[in-house]
1. Ranked by mean count of other Cβ atoms within 10 Å over residues 43-50, which of 1, 2 sits at the highest value?
2. Check the numbers for volume of the Cα convex hull per residue in Å³ across 1, 2 and tell me which is largest.
3. Starting from the value -11500: which structure in 1, 2 was helix-only ellipticity at 222 nm (-39500 (n - 2.57) for each DSSP H run of 4 or more, over all residues; to 500) calculated from?
Structure 1
């Protein structure tokens, strides 16, 4: 056991320069695709949650489900066939793969807001837009953030496949290590990816803690 841990630590030290460089590439791919997915999925989730759009919500979810149903490698290959090899294909593939959790959680979170709160806001003379921004979204933030954290976890975990379409990232260490039968290289990439996923989730947790009011945080624990 001690010998295995020692070899693992030596491997991390040996590949530290590669890990640092490829982690930056990995984060760039995750950041661009994640921001794009959140920017599209949040408004879409709000739109699906509106009572007037109920008939279209299920159809929209089925379309978004395509990104989850198709294997991630096939999704990246499809993106590569459309726009060519490189980080662009990786970003498009990851973007499509991470839309669903954000959109669904946003929609379900807004639908779960107690109706009496919405009615109270309407009785106070708030417009539908004011009700959405001042009542519904604040009360749904815990559920919305759960979707964002799930989406980013999927994104970080899938991003190593970007190497196969020329997108770079920590997948270079993982897949090159597999090809060369170099366990240390493969493990260095895998552990770095896992630690990055944990760091991204912790960062989202800090943002959630700041964004969600204390009362709602306490209510979510009950």
Structure 2
């Protein structure tokens, strides 16, 4: 069944809502018109070591925070579709071509608490929009402190040796799009890009919904 037609069917039973204000919207809308007008599109340059290029949709501010909070709180709603389809539009405009999409992984503890990996949900929407397969090639192998509570140098050391590649054959020689919901300092993207490169990945692009 076509993905967008499926959304229309589901909308009859579970009406679609704006992930920011929770107002009812059409089946394939991302946000309501009022909230869309308030969103600030990301238009700066940000470099991350080991990464070919970084992309984002929005500046992380109070206008987008409710949708991010909803996604991270275990109540996905329309957030994954809104974020994934917006990010796909940004990447189409940049004419980026990659072999696989890899979501930033969560620890097992965080997965059990939330019930899903928000980055994987966004990656799946990107896969539908861009016709690029999702490959959950990276796993988080140890618990870390929350990055948002740490200084820049602490963020780097906090993530050191926290990730590995499950099967190197899945990434060897591949051009990879690494996806997350928020990027602040780029430490998470950098650490995972390092791991992917060590396992033979050819080129890494990174994309997040928001840049803080």
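Quick note: the coordinates plus some simple rules give every number you see, no bench work behind them. Just so you know, these numbers come straight off a predicted model, no measurement behind them. Cβ atoms are built from the backbone, for glycine too; each structure is taken alone.
1. Across 1, 2, mean count of other Cβ atoms within 10 Å over residues 43-50 peaks for 1.
2. 1
3. 2
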